[in-house]
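Trainee: Pasting the structures here.
Readers should treat all values here as calculations from the given coordinates under stated rules, not as data from a laboratory. Note that the coordinates shown come from a computational prediction; the quantities given were computed from them, not determined experimentally. Cβ atoms are built from the backbone, for glycine too; each structure is taken alone.
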Structure P
Amino acid sequence: MTQPQRVEHLSTDKGSVPLYATGVVEQPWANYSETDHQVWSTLFRRQRDILVGRACDEFLVTQDEMGIGEDAIPKFSDLNPQLLAKTGWQLVCVEGLLPELDFFEHLANRRFPVTWWIRRPEQLDYLSEPDLFHDLFGHVPLLMNPVFADYMQAYGRGGVKAHGIGPEALAQLTRLYWYTVEFGLINTPQGLRIYGSGIVSSSGESVHCLESKAPNRIGFDLLRVMRTRYRIDTYQKTYFVIDSFDQLFDATGPDFRPYYDELSQLPTIPAGEILPGDRVYQRGTGEGWLQDGDI
């Protein structure tokens, strides 16, 4: 293990350039400042208040069961025994963004990379790369769900294969991660709920994804998702809605190579576009959410 460094993007005259780190380090918990803990506490309280009635029960219940609370930044060493016992996963502490293949290999071996550092007070509302709050608050609770945990490992194995196929396959698989793990919605008996970590860790997007009339909410279809471009600099124009975590896991069962061959013959789809046959979900005026049906 090496002394952990804070690896963030590089600002240049051509914009923000991502920087990557490959090292696995020890969580420097004793070195977190009072400000670091206050940032965690502020973000935690704000998000939990927003997520009641918006996030799926699997996320909220598991976060509580793990003892992830607002008082201080959690210790990975306290969380890992629970993860290992429940689903065989463990957290590994990293310095920032990982190269794609390193990230896939961690997931394929049931290791989830968590950035050790947390955003600064002036970055509460936006950060261009994942930090400890995004990774730990947003991603980790659902790793206690056996089906979702299996999906994450299957995705990692698929990522290793896609990396060997080429950039186009990798881009298509990345869209699947983006629209599920990061920005996914799930249909429940109580209505649409959030499970994607990019949403649950964002105060603005937690409201926008469910209550704004602007975005599309489309029933999950694997190839449709893998064709759909996304935005990294604004709220999403499209969210995909799964019916269950089993649906996600089952979607990763087949060999993806025939999918990549098929997708190579099809154009990509702009983020905000609706296609004939899409199942579109809209906000209902009565109880929760209503499915509009095929268009």
Structure Q
Amino acid sequence: MSGIHPATVLRHLLARDAMLIAPGAYDGLTARLVEQAGFEAVYMTGAGTAAARGFPDYGLVSATEMVDNAEVLARTTSLPVIADADTGYGNELNVTRTVRDFERSGVAGIHIEDQVAPKRCGHLDGKEVIAREEFVSRIRAAVAARVNRDFIIIARTDARAVTGFNDAIARAKAAIEVGADMAFVEAVQTIEELAAVPRLVGAPCLLNVVPGGKTPVISHVDAEGMGYKLAILPGATLGVVVPALDAALRRLKEVGLPVPIGAASGDVREAFKRFGASEWDALRREHAEAAA
């Protein structure tokens, strides 16, 4: 779908019968690796974005930093990017600017949640949520703010851990009623709840796959069978990068030698080709030939 806006591409992908899988990325390198692995969409993880800046997922990264990172991912990969927009960073006016800024960054869609700011990882204890009416107003503002009607607005509710499952479902349904394209009921706690969400919401639903979190981990086949349209995996890259770096640094400390940069491909030049070296080399040759 070259030349088509990423938001339109994402809509086409979500319209299929098959569930879309979007591994988490937090910078240009990880976004490019997701694409090279053959996936069709990328999820910009808020937790990974925070970790890459040296913070826990405690709402410490600003709206500007999140949008800047979204722009990096969007220009690095040809895949549609779905970005974490946290709470929308304030009231309806702040949400309006948030949507406009993310849309200009080139991403295909965002999710906005109902936590009290500063938010925290959805699978941690101690969360607080705003009133249902305030959440619905945020989502209504987000829907009204988008310029491209294909831009995806995902309504995330963290109410399950605070006010209970029934309220979480009610919030998700209310968000859909005011124009959200998809519902994201975060941190449901049983298989039964997992299966009930798409059926009770009656609209496209997102599943957040967090091994070690509050939600039971199920296969993609089972999730698709339950009716989920999109699965995001925030820790797909960060979760393996940290132990790999720990091991590499341990080797450096013990042996005094780093792991070769081309270890995976066998050659340094081949390693750089994975990040666009061939295209930049061709551009340099073109200008050199023109000058000659």
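Trainee: Give the label, chosen from P, Q, of the structure having the highest value of distance in nm of label points 7 Å out along Cα→Cβ at positions 151 and 183.
Mentor: Between P, Q, the highest calculated value is found for Q.
Trainee: Right, next: Suppose helix-only ellipticity at 222 nm (-39500 (n - 2.57) for each DSSP H run of 4 or more, over all residues; to 500) works out to -11000; of P, Q, which structure was it derived from?
Mentor: Clearly, the read-out refers to P.
Trainee: Quick check for you: by percent of Cα pairs over 18 Å apart, for residues 175-222 alone, which of P, Q is greatest?
Mentor: Top value of percent of Cα pairs over 18 Å apart, for residues 175-222 alone goes to structure Q.
Trainee: Taking 15.4 as the value of mean count of other Cβ atoms within 10 Å over residues 15-22 derived from one of the structures shown (P, Q), identify that structure.
Mentor: Of the options listed, only Q reproduces it.
Trainee: Something else about it: Using distance in nm of label points 7 Å out along Cα→Cβ at positions 39 and 119, single out the structure from P, Q with the greatest value.
Mentor: Q
Trainee: If volume of the Cα convex hull per residue in Å³ is computed to be 139, which of P, Q is the source?
Mentor: The structure behind it is P.
Trainee: Then there is this: Suppose you compute log10 I(q)/I(0) by the Debye sum over Cα atoms at q = 0.17, 0.18 Å⁻¹, for residues 71-230 alone for every structure in P, Q: which one lands on -0.98, -1.10?
Mentor: Q
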